[in-house]
Structure P
Amino acid sequence: MSDLILFDLTDQVATITFNRPDAANAMNRDFMYELMHVAIRCDEDADVRAVVATGAGKFFCAGGDLGAFADAGDGAGGLLKEMTTYYHAAISRFARMDAPLISAVNGAAAGAGFSFVAASDLAIASDQATFTSAYTAAALTPDGSSTYFVPRLVGLRRAAELMLTNRRLSAAEALEWGLITQVVPAEELLATAQATAARLAAGPTLAFGRVKAMLHESFSGTLETQMELEARNIAAMSGTGDGKEGIDAFLNKRRPGFRGN
């Protein structure tokens with residue numbers, strides 16, 4: 001792995017840092033390839049029980065590297081198919097893994113960066129952060145799951161406004177719209193995200209994964225289908241180590257000690 005994406009694992013919290021600050025953390029082919037492998041590592045490593053993603057420098061992520069698209073000339077279509085293969089694999093792994101993903105949005109999140117925030121399980125933003133879809137400003141269309149998650153977060157009408165007009169939302173507006181979870185002062189961002197991740201890392205990891213999966217299915221199935229998923233999942237969780245520990249701790253009025261199994 002190069003230094004395009006920094007990875008640290010401490011106390012079962014993985015921290016991913018987008019590390020192209022001189023390029024506003026824009027994603028080129030190598031960046032997306034590395035992100036895919038980081039996502040696979042987070043999904044596969046049982047020691048990863050929560051993940052924080054943030055950006056180096058002033059930007060969270062300015063989106064895809066348009067300079068690379070231009071340099072590819074007539075091969076831009078092929079390049080974009082390769083890049084989205086890597087990026088979409090990364091988003092899928094993050095979405096399907098048990099560990100919750102928290103975006104710590106330190107600055108502008110645009111294009112693919114905007115999509116990444118929308119795909120995160122939680123998003124905590126600096127009061128200086130901004131959010132814009134940006135794609136159609138360059139006559140492009142959204143990728144990175146944006147057309148899946150953004151309508152679910154903000155509603156179809158607002159999603160259309162964001163993607164057609166490229167309206168830039170402040171952190172406060174993004175919170176009001178439901179795009180993000182929390183806004184904090186810039187100097188408190190990473191500490192707040194890390195503290196949230198630490199709490200989640202001490203939680204019932206398998207149950208978190210089942211919750212994520214059911215939420216992703218909740219707009220596509222019927223009521224009865226969703227309730228069947230609920231019934232099967234709560235039954236399965238009751239037999240896990242954490243399920244047994246959680247029930248016993250509740251009955252004995254003590255703090256549970258979850259181990260993620």
Structure Q
Amino acid sequence: MEAVKPNVVSVRNAQKSFGEGNARIQVLRGVEMEAQAGEIMLLVGPSGCGKTTLLTIVAGLLSSDTGSVELWGHKMETMNEARRTDFRRANIGFVFQQFNLIPTLSVLENAAIPLLIRSTPRKTALDRSAAMLDKVGLSGRYEDRPGKLSGGQQQRVAIARALVGEPKLLICDEPTASLDGETGAKVMEILRANALRDDRCTIVVTHDHRIFKYGDRIATMRDGVIESIVPAPQTASVRSLALVAKE
């Protein structure tokens with residue numbers, strides 16, 4: 001019998017609202033979710049259902065109004081801002097939907113940022129950055145500025161930046177949205193290889209049904225709650241999940 005994997009992420013009754021009075025909108029309505037070590041969890045659901053807000057709270061970039069979030073047993077809500085920042089820097093990598101590359105830095109320097117802010121020696125950081133850029137198919141583009149790259153190429157720089165620091169928890173918001181099928185598959189293979197370790201976990205928000213096969217479980221979110229978490233896609237209905245993701 002396969003051993004039960006420990007939970008890396010544990011979300012309990014997370015609620016979050018924005019605005020005040022009549023303009024108040026409740027985005028999360030008591031989310032319950034667990035993500036395990038060594039897995040890729042895909043988070044799908046219609047636009048506006050709270051997926052990105054949930055990821056932002058899991059990462060400690062935003063606080064929930066009620067409920068709790070634990071990463072490796074550490075309660076995020078009990079940390080002050082400085083402690084959360086240090087915790088993120090040491091443990092969490094991000095692939096943002098908007099890329100968030102620094103236009104005045106080269107591709108090589110952008111990808112090296114997580115290492116440089118940890119005071120990794122510059123040569124070591126840039127060497128590791130180059131190796132990761134090679135993995136995502138951007139060898140030869142090290143000295144280019146982000147403005148010279150296509151959207152898909154900028155996305156790959158963002159993915160290299162997220163992975164270069166070997167984060168224990170990788171959080172991705174639509175990592176294949178700007179990529180063609182072949183490049184998206186290569187990126188997901190890299191993410192898959194990164195996740196397959198007992199001290200790693202990856203959570204991916206996606207509308208891209210082409211990447212469902214790379215996940216271990218698929219969490220479906222609607223109207224601020226997790227409706228279901230099912231194995232992906234060997235025993236799940238890929239067609240029905242694809243319809244949910246496209247809504």
Structure R
Amino acid sequence: MRLAANARVVAALGRRSVKQTFRRPQFLAPILLFPSLLLAVNTGGAGRATEIPGFPEVAGFLDFELAGAMLQSTMLVGVSGGIALALDIEIGFLDRLVAAPISRSAMVLGRLAATAALGVVVATWFVALGLVFGARVEAGVAGVALIFVLVSLSAMAFGGLGAALALAAGRASVVQGIFPLVFVILFLSSAFFPRELMLEPAATVALYNPLSLIAEGIRAPVIAGISAGSLLEGLFGIAVVGGLGFALSALALRRRLRTG
């Protein structure tokens with residue numbers, strides 16, 4: 001009975017968060033627009049990179065770049081979710097939730113459910129965009145379904161980090177300031193370029209960057225097919241990011257409830 005009640009709360013808060021995103025273009029536009037523009041620039045300007053010796057065998061550079069664009073977009077989903085949560089804190093909405101007879105974890109899980117739903121939107125957008133402009137998913141329909149799952153889980157994982165930052169800082173401006181760091185961490189991974197062709201120290205950083213595992217897990221169905229190894233690596237990368245985000249969110253929420 002208690003579990004069902006919490007599930008209804010999470011669903012209600014998740015719906016509210018998704019509607020909030022679609023009602024505010026400043027939340028939704030960066031999630032899709034910035035990664036799409038970068039995808040177009042990279043594909044148009046570096047399309048012949050596939051001819052470099054050692055570059056993975058792909059049908060086209062767009063096929064390789066799609067995973068990076070989706071990963072970038074899911075990271076922005078996490079930042080956007082953190083900004084929205086910080087705004088809820090600023091207007092006192094979180095305080096009203098605290099006063100309500102609901103599970104404390106449901107307050108964060110509702111936001112994470114929304115980021116997972118937005119991950120589906122991201123996957124739909126970029127898979128459709130890729131197919132329109134000539135990309136090919138080697139794994140077929142099953143590969144597309146796997147991409148949807150990985151992208152949705154990635155968005156939820158990054159949402160945990162965004163929620164932790166929002167709960168710790170309590171101000172939207174602080175969460176928004178993390179935006180440049182998103183790009184630095186992303187470019188120090190194999191999201192946009194093969195790790196084997198990077199120079200040091202970027203190659204070593206990318207090797208241990210969990211974003212590389214996530215990007216390669218999403219990319220595998222596009223350029224090669226479904227691989228158990230790539231899938232497990234992708235899920236492991238998501239688990240690392242998600243586990244860190246959930247742990248930090250729990251600590252930040254506990255601290256906020258204790259200090260008010």
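Some notes on this structure:
- Which entry (P, Q, R) yields the derived value 2.8 for distance in nm of label points 7 Å out along Cα→Cβ at positions 11 and 43: P
- Of the structures P, Q, R, the one that -15500 was derived from, the read-out being helix-only ellipticity at 222 nm (-39500 (n - 2.57) for each DSSP H run of 4 or more, over all residues; to 500): P
- Structure with the greatest value (metric distance in nm of label points 7 Å out along Cα→Cβ at positions 35 and 155, set P, Q, R): P
- Read-out FRET efficiency 1/(1 + (r/R0)^6) of positions 107 and 139 (r between Cβ atoms, R0 = 30 Å, to 0.05), computed value 1.00, structure in P, Q, R: Q
- Value 59, 26, 23, calculated as Cα extents along the principal axes in Å, for residues 51-162 alone, assigned to which of P, Q, R: R
- Test item: distance in nm of label points 7 Å out along Cα→Cβ at positions 115 and 131 calculated as 2.8, pick one of P, Q, R: R
- Structure from which 12, 30, 34, 18, 4, 1 was derived, P(r) over Cα pairs in 10 Å bins from 0, in percent, for residues 99-202 alone, options P, Q, R: R
FYI, it's all coordinate maths here, none of it is from the lab. Source: prediction; values computed, not measured. Cβ atoms are built from the backbone, for glycine too; each structure is taken alone.
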